[in-house]
1. Work out the source of -26500 here, i.e. which of 1, 2 gives that when helix-only ellipticity at 222 nm (-39500 (n - 2.57) for each DSSP H run of 4 or more, over all residues; to 500) is computed.
2. If distance in nm of label points 7 Å out along Cα→Cβ at positions 90 and 234 comes out at 2.6 when worked out from the coordinates, which of 1, 2 was used?
3. For the read-out relative contact order in percent (Cα under 8 Å, 6 or more apart), a value of 35 was computed from one structure; give its label from 1, 2.
4. Which one of 1, 2 has Rg and Dmax of the Cα atoms in Å, as calculated from the coordinates, equal to 21.0, 67?
5. Ranked on distance in nm of label points 7 Å out along Cα→Cβ at positions 170 and 314, which label among 1, 2 comes first with the largest value?
6. If you rank structures 1, 2 by FRET efficiency 1/(1 + (r/R0)^6) of positions 178 and 258 (r between Cβ atoms, R0 = 35 Å, to 0.05), which sits at the top with the largest value?
Structure 1
Amino acid sequence: MQDNAEEQLFVQIKQMLDEARRQIARTVNSTTVEAYWQVGKYIVEYEQQGKARAEYGRGVIRILSKRLMAEYGGGFTITNLKVMRKFYLSYPKSHALRDQLSWTHWRALLRVQNEAARNYYITECVAENWSTRQLERQINTMFYERMLASCDKDEVKSEIQNSVPKTLAPREIIRDPFILEFLGIKQGEHFLEGDLEQMLISKLQHFLLELGRGYSFVARQKRITLDGQHFYIDLVFYNILARCYVLIDLKIDALTHQDLGQMQMYVNYYTRELMNPGDNPPVGIVLCAEKNDAVVKYTLPQDEERIFAAKYMTYLPTKEELKQLLYGNDED
């Protein structure tokens, strides 16, 4: 009994100290961000005090950098001071800053030119507690643009501005294409469907990030039995925001109508046999190496809203390649 009491005492103290450390880290982080914002503000205000001073200001940052580095170290290079200046110009009101984001997060966000995209990444970064590396990956893979291409734009913008998440429609939780560069597969490298499944499971945290907000893993190779015949769904997830199961079948070749028909069977089975009270009907995704829009169009009913085909890419495409995939030849 005494050992248990001592263990509880240790756990309580440990939890308190861990929380104290987190609080200290958050305080240091927010203070650093606020200080760099103030530096940017002082530089901008100095530059705005008349034409003569603005012209002279071209050399001020270089001189200021030299003096600050001598006093405080290497964090005040010319490049960093210019970033601080841009930081203030991008967020002229300090209350727009989010305490949960580090200076490294803000530096990454400053590279995003589209204000709506930047606001989306800020919201998601805070809600999902993204690390800097995760944020940079989402920016580099144009996650916002891919999400926007598959969703109602007005709904997305409304969701970004609304602090209370609504129940998402099926289309809003599907990304196309999926970027699976984190698997480390080289272009042209041969692999089997079982290999792809195992790699996704081994990198599940990365895959959940790519899937988007609200996903939790449920099962792999989920068996369903129909009149003694067994079928296996590659991956099963649940999306909290859409309140439904999400079934994924992996295909390493081009999409066929049989693939869509099989997914339709899986969705029908889950709808009739495995839905819980309060669930919305499940969503099915055939994740394939090559998607054929004509096959999708003429295989599925016109009003089908729960079966999707999506392309996956095992390498990080260029932004030009992604724009071509998302928008075709439409420059708008």
Structure 2
Amino acid sequence: MLKLLLGLVVSAACLTVALWDIDFEAVRTSFARANYGTLPLFVLLVGLFFWVKAIRWKYLLRPLGRFHTRDVFPAMMIGFMGNNLLPARLGEFIRVYVLGRQFNLSKTAVLSTIVLERVFDIAAILLLFAIGLFGAEGMPTSYKTFCKAMTVGTGLGFLALAVYVVWTDSLVRWIEATLKRLSFVPEKIRKGLTRMVAMGAQGVSSLKSPRLLVRLTLTSILHWSFNVACVYCALFSFGLTDQVEHPVLASCVVLGTTAFGVTVPSTPGFFGVVQVCFWLSLRIFGVSKADAFAASVYYHMAMYVPVTITGLYFLNRLGLRLSGVEQESEELADENAL
């Protein structure tokens, strides 16, 4: 409940900022002159975005078994539907629960692939964000500083993962010995933590394979490039590609700002956050607040509706109920919040 309230406050604040002092007549005009004939292309790009994401997840799951993309796609879409409809990004645990249930997999090991997926996401987004920031002129120094800091952090993250994979047994023994010295930590938590560390290593062992590592890197870049194309499509639909000197670079900056923005706690579907991120990014390129808001709504809803419908379709196809997977996923989240 606390997370839900916090999310509501954050979304309300972001929406207030996005709409503050905006020219609503200009917003209406922007929607009126928009080219909605781009919608089929946008939906196709969204489909490619998630299909490539499923291919990458298949690679990440390789240590747990051989899967086809069509095997993991339904669970993934159900998870993202959960992010659109349920609070606290519960969708991440939903797709872990659904896939684990389908193929009788260790949910801790599956969850570790989601963690690794986030690392590759950050690396790919940072690459595209940096291309936008350092390719275009007049970018704020604060944006460039943030990008450099995140690059260092991502590098340290990959280093920590490498240590985790290579020296798993030693790390588990060290954690066990350390926890034993902490007498105030309950035995159940000590055993749970060591079990999570040991089983989680199975899920991230794909880093041991150079071939898989290359595939993960390339699919991550391709995956997020499709999202850049979605942003560009939204800008083109509202005639903003003619206003911006470097529309592709602007799309990269919008992607980076929005991708990091939605990590902040907010309502399901990230309403308000997406709108303020579009405005913060596009104002650097001289786009008016009204046009940025209109383009953000188009991008947001053209992404939100197909993903939600697809997730609900697969949920029904697998004979599951939203209330049921929500409860199971909440328990899974609690178990992994030791």
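1. Working: 1: -16500; 2: -26500.
Value -26500 for helix-only ellipticity at 222 nm (-39500 (n - 2.57) for each DSSP H run of 4 or more, over all residues; to 500) corresponds to 2 out of 1, 2.
2. Label of the originating structure: 2.
3. Details: 1: 13; 2: 35.
Matching structure: 2.
4. Label of the originating structure: 2.
5. Greatest value across 1, 2: structure 2.
6. Between 1, 2, the highest calculated value is found for 1.
Every number here is computed from the coordinates shown, using simple stated rules; none is lab data. It should be emphasised that the depicted structure is a prediction, and the values quoted were computed from it without experimental measurement. Cβ atoms are built from the backbone, for glycine too; each structure is taken alone.
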